[in-house]
Structure I
Amino acid sequence: MKYLKTLGLILIIQIIIILLASTLSYFDIINNTINNIIKLLSVLSSSFIGGIYIGNKSTEKGYLEGIKIGAPLSIAMIIISIFLYKNNINVWKILYYISILLLTVIGSIIGINKKEKHN
């Protein structure tokens, strides 16, 4: 159940930031390049925040909890990219998905360490 809550948290953060960026782009407040950068950063930051959240909820081995969240998230994004958008996988996309996984793991390590300091 805690994994679904974490994935839900990640998706909610992404949806809110992407909707705000798309709205600003629609009204020509920001250009398309900045909109794409905001979308990229929203996915990476929400993965990191989700990692911190799952790290706070776990009892030990934060890196495994980060892998349990980051790997399915990356795999789901790869599947969506391949089958729905018919995109090919290239080096930049592989680095993007690996960075999502790494940021989730780093976030969970930080989250579990912060929890231990408070107790």
Structure II
Amino acid sequence: MNAALKISSFAKAIDKSKKIPLRNNGKLEYLPIDNVEHIEAARNYSIIHGLNGKFWVSSKTLQAFEKLLNPTRQFLRLHRSYLVNRALIIDCFYENDAFVVLLTNQKKIRVARRHIKLVRMEVMS
């Protein structure tokens, strides 16, 4: 099965159910998109962090998740390694010469310089 077909069926699953199909210990679980805190790149994999502190590893890249999830405009790219749920961003500011966003759980994620202007516009509006 080729990669384009896999992403296509994966995209259909997300689009229909508004949930991300993920494997956990051999079982298929469906994580509602609203329950995703952020997605982190890990080479050719992605780590999906849930609101409950649980995380899943997916063989899809961060770029694939960005393409699949961003038509909803629910996620914001902060860095080449992070895609964050916009609804969870409560503030953005400079800290120790780095621009960061603050999430509802008090986690801070650094923003790449080239994304600062967009993040400011999105968060401050």
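Taken together, the values in this text are just the output of simple stated rules run on the coordinates, not laboratory data. From a predicted model like this one, the values you see are computed outputs, not experimental measurements. Cβ atoms are built from the backbone, for glycine too; each structure is taken alone.
Taking FRET efficiency 1/(1 + (r/R0)^6) of positions 24 and 56 (r between Cβ atoms, R0 = 35 Å, to 0.05) for each of I, II, which is largest?
II
Match the computed value 1.14 of Cα Rg over 2.2 N^0.38 Å to one of the structures I, II, and report its label.
I
Out of I, II, choose the structure whose coordinates give mean count of other Cβ atoms within 10 Å over residues 40-47 equal to 18.5 when calculated.
I
Of structures I, II, which gives 2.1 when distance in nm of label points 7 Å out along Cα→Cβ at positions 64 and 88 is computed from the coordinates?
Structure II accounts for this read-out.
helix-only ellipticity at 222 nm (-39500 (n - 2.57) for each DSSP H run of 4 or more, over all residues; to 500) was computed and gave -7500; which structure, I, II, did it come from?
Computing helix-only ellipticity at 222 nm (-39500 (n - 2.57) for each DSSP H run of 4 or more, over all residues; to 500) on every structure in I, II gives -7500 only for II.
Of structures I, II, which gives 15 when relative contact order in percent (Cα under 8 Å, 6 or more apart) is computed from the coordinates?
II
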